[in-house]
Structure I
Amino acid sequence: MNRFIVIVLDSFGVGYMQDAAIVRPEDVGSNTFGHILDKLPDLKLPNLEKLGIMNALGRETELMKKNPEASYGTSSLMHYGADTFYGHQEIMGTKPKKPIKEPFSKSIDKVYEALKAAGYHVEYKGDKLKFLLVNGCVTVADNIEADFGQIYNLTSTLDLIPYSEVLKIGKVVREEVEVSRVIPFGGINVTVEDILAAVEEKEDKFIGINAPKSGVYNEGYQVIHLGYGINPEVQVPTILGKKDIPVVLLGKVADIVENNYGKSIPCVDTEEVMKLTIEEMDKLQSGFICTNVQETDLAGHAENVERYAEKLRVADKYIGEIMNRLQEDDILIVMADHGNDPTIGHSHHTRENVPILTYGPKVKSGFMGHRDSLSDVGATAMEYFNSTGIENGKSFLNKIIKS
C-alpha cells in the first residue's frame with residue numbers, strides 16, 4: 001500500500017451525455033477535448049496520449065493516437081447538471097441528492113426567522129427585491145455569478161466579524177434551504193458600504209452582491225462551500241483521515257471538500273499546483289492525494305480554446321513527471337468532473353462524459369468499461385486502502401491491477 005493519486009483536469013469532457021437532450025439541451029453536441037482538437041489539430045499531449053486519452057475520446061488525430069497499452073475508461077456524471085462542487089463530492093463518495101432551483105426570495109422569510117431565533121440581528125434590505133443583512137456586516141442573497149437559483153451567497157467583511165462566525169451563519173442558512181450550495185465568504189479591507197454598493201438585480205427575480213465589484217476577493221479571502229446533502233463522514237478524506245492515512249487535497253478541491261484530518265492547499269495556477277502535487281508526493285510514503293487543475297475550467301468559461309490548450313500542455317508536462325515518480329504499488333488516476341466546451345456557444349459547464357485514465361507499475365492495460373458514477377474512483381481508492389464506508393460507488397480496482 002503506497003500512494004493513490006487523483007488528478008482532476010477540471011472540465012475535461014469527452015462528449016455529451018445521452019440525457020443532455022432532456023436535462024441540458026444547450027449542451028447537446030458538446031465535446032470539450034474533441035472540439036479543442038478540431039480547432040487545434042497540431043496539439044500534442046504526449047503523456048495524456050500515453051495514458052489513453054484518445055482511447056477515451058474514441059478517435060485519433062494526425063499527432064495524437066490511441067495507445068493499445070493504456071488502462072482507461074469513461075464515466076457519466078451522477079450529479080445533476082454539470083458542477084465542479086458536486087463533481088468532486090461525487091468523486092469522494094457522495095451519492096448526489098437533487099437540489100431545488102429557486103431565487104432566494106422564496107426562502108428569505110424562513111431564513112430571516114431562523115437567523116433571528118439563533119440570536120442574530122437581521123434586517124431586510126433592498127427595494128422591490130429583498131436580501132438580508134446579518135449583524136450589520138454579512139449579506140445573504142442570490143449568487144449572481146453562477147447559474148441563477150442554484151446558489152446563495154453570504155458576503156462579509158472580515159474586518160468586522162471573524163470568518164468562523166460567518167460560517168456559523170452560513171450553516172443556519174444551509175439548514176433552511178435546498179438549493180445546491182450556500183457559500184459563506186469574505187475578505188478584509190472591505191467595508192459594508194463596499195458590499196452594499198455592489199448589489200445588483202437580475203431578470204427581475206434575483207438580487208445579490210457582485211462579489212468581484214465588492215472587493216471581498218482582493219485580500220484575506222476565506223470561503224467554504226456548503227452543499228446540499230453532503231456528509232463528509234461518508235467521504236474518502238474523512239474516512240481515511242480518521243484511520244491516520246495521510247490525505248492531501250490541492251487546488252480548488254481544497255476549497256470545496258472537507259478534509260478536517262488532512263492537509264488542504266488551495267491554488268489556482270496550473271504549474272504551481274502541479275509542482276505542489278509533486279512536492280507532496282515526495283513527502284509521502286503512503287497516502288491519498290487529489291489535485292484539481294482549475295485553469296482549464298476558467299479557459300472554458302472564457303470560451304478560449306487556445307488558453308485551454310495551453311493549460312493542458314502545462315498539466316501534461318507535470319503529469320509526465322508524476323508518472324516517472326510512481327513507486328511499485330502507486331496508482332495514478334487522471335480524470336475530470338464534467339465538461340466546459342469552449343466552442344459550444346455558451347460559457348457554462350457542459351454535461352459530458354469524462355475520461356478515467358489509470359497508470360502505475362502494477363496497472364494492466366485495457367478498457368475498464370463505462371462507469372455510472374464518478375464515485376467509482378472514490379470506491380476504488382477505498383478498496384486500495386482496505387477501507388469501507390463511503391456512501392456511493394463501485395470499485396474497479398480488480399479491473400486495473402495485474403493478477
Structure II
Amino acid sequence: MLGTIKGELKNLRSPLYRNSIYISLSSLTTALAGFIFWVIAARLYPEGDVGVASAVVSALNLTFQLSMLGMSSSLIRFYPEYREKAMETALFVTTIASLVFSVGYGLLMMTSDSFSGLSSAAFLGTFVLFSVVGTAYNVFSTYAIARRKAEHSFFQNLLFSARFIFLFLFTALGALGIILSIGLGILLGLIYALIFIGEVLPRLDRKFLKDAFKFSFGNYIAGIANSAPNYLMPTIVLAMLGEKEAAYLYMALTVGNLILFVPNAINTSFFVEGSHGLKDMRRTLKKAAVFSYLYLALAVVFVWLFGGLVLRFFGEGYAGGLGLLRLVVIGGFFVVPVNFSMTVLNIQKRVKEVVAINVTKAVLFLGLSYLLIPRVGIEGVGWGWVGGYFGTYLILRILQKWPSSD
C-alpha cells in the first residue's frame with residue numbers, strides 16, 4: 001500500500017496529473033468565484049434583476065456553445081498533429097460563428113416579454129460584444145489545455161474571477177449591471193490570453209478543417225445536446241414560474257456545478273492524455289472513476305448536512321433550491337459513467353455514438369423537466385437531471401454499448 005502511494009505521488013509530475021491539477025484549480029476557482037459573485041449580486045440587486053440576469057448569462061453561455069462549432073474537442077484531439085494550425089482555424093471559424101449566433105439570439109431575446117427591460121440597441125451591442133469576447137476566451141483556454149499548459153487556463157480564470165468587483169459599480173443599471181460585470185471579467189481573461197498564451201492570428205487551414213470536420217460536427221451536435229438544456233432551463237423557469245424562481249434555480253445549479261467540478265476536471269484531463277496516446281487507458285480510467293465516486297459520496301454527505309446553509313449565503317429565500325441541489329449532486333453518480341464513456345468514445349473517434357448519447361440525455365432531461373416543473377416547481381428540473389442521466393446510463397447498459405477503453 002505504501003509503495004502504491006509513493007508511486008502515485010511520483011506520478012503527480014506526469015502530464016495527466018499536472019493538467020488535472022490545473023484544470024481542477026481552474027474549475028474550482030471559477031466555481032468559487034461564481035458562488036461569491038452571485039452571493040454579492042443577490043445582496044446588491046433585487047431578486048427580479050438576478051432572475052433576469054441569470055437567464056441572459058445562460059443565453060450568453062449557450063451562444064458560446066453554439067459558436068464553438070465543436071472546435072473544443074477537435075482542438076484537443078488534433079492538436080498533436082496540426083499544432084498551431086488547429087488553433088488558428090478554430091479562432092477563425094468561431095469568431096465568425098459568434099457574430100452570427102449572438103446577433104440572432106440577441107434579437108430573439110429582445111422580442112420576448114421576459115426580457116422587456118433589456119430591449120434596446122445598447123443591450124444588443126453588449127450581448128454581441130461579450131459573445132465574441134467569451135468565445136475567443138474559451139478557444140484560448142482550450143488551446144492552453146491542448147498544449148498541456150493548463151496553468152494558463154487557470155490564470156485566465158483567476159482574472160475572470162475579479163468580475164465581482166464590477167458589481168459595486170453598476171448597481172444603478174439593474175440586471176444589465178450584472179451582465180456588464182460578467183462581460184468585463186471575461187475581457188480581463190482574454191487580455192491575459194492574448195499576452196501570455198501565444199501570438200495566434202485567426203486564419204483558415206483547409207486540411208485541418210477537412211480532417212476535423214466530421215469529428216467537430218459530431219461533437220458540435222453532441223455539445224449542443226449536452227449543454228443547451230442547462231442553458232435554456234433558467235429561461236424556461238423564468239417563463240413558467242417567474243423571476244424569483246429563476247434566481248433560486250440558477251443559484252442551486254451554480255452550487256451544484258461547484259461541487260461537480262472535480263469529476264469534470266479529471267474527465268477533461270483524461271481526454272487530453274488519451275488524445276496524446278495514453279499507454280494504459282483502462283487502468284487510468286478505472287482509477288479516475290473510483291476517485292470520482294469517492295469524492296461524490298463525500299459531496300452528498302456535505303450537501304445533506306450543509307446545503308441549506310450554503311444557499312442561504314445568497315439570501316434566505318434561496319434555500320428554496322435545496323431540494324434541487326440535492327438531486328443535482330445525487331445525479332453525479334450517473335454523470336460520471338456517462339461522461340467518461342463519451343470521453344473514451346471521443347478518443348476512439350466514435351462520434352456518432354457520442355451524439356446519440358447526448359441527444360438521448362437531452363430529450364429525457366428536457367422532457368421530464370417540462371412535465372414536472374408545473375407540478376413540483378424547480379425540483380422538477382432536478383428530477384429531470386437525474387432521470388436524464390440515469391435513463392441514458394440504463395439504455396447504454398441494456399444495449400451493451402458501453403465502450404471498451406482498449
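In table form, for the structure just shown:
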quantity	calculated
FRET efficiency 1/(1 + (r/R0)^6) of positions 97 and 169 (r between Cβ atoms, R0 = 35 Å, to 0.05) - structure with the largest value, from I, II	I
Source structure (of I, II) for helix-only ellipticity at 222 nm (-39500 (n - 2.57) for each DSSP H run of 4 or more, over all residues; to 500), computed value -28500	II
Structure with the greatest value (metric relative contact order in percent (Cα under 8 Å, 6 or more apart), set I, II)	I
Structure responsible for 21.3, 68, with Rg and Dmax of the Cα atoms in Å calculated and labels I, II on offer	I
If FRET efficiency 1/(1 + (r/R0)^6) of positions 33 and 353 (r between Cβ atoms, R0 = 35 Å, to 0.05) is computed and equals 1.00, the structure in I, II	I
Comparison of I, II - label where distance in nm of label points 7 Å out along Cα→Cβ at positions 153 and 185 is highest	II
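No value in this document is a laboratory result; all are computed from the given coordinates. What you see is a predicted model; the values in this text were computed from it and never measured. Cβ atoms are built from the backbone, for glycine too; each structure is taken alone.
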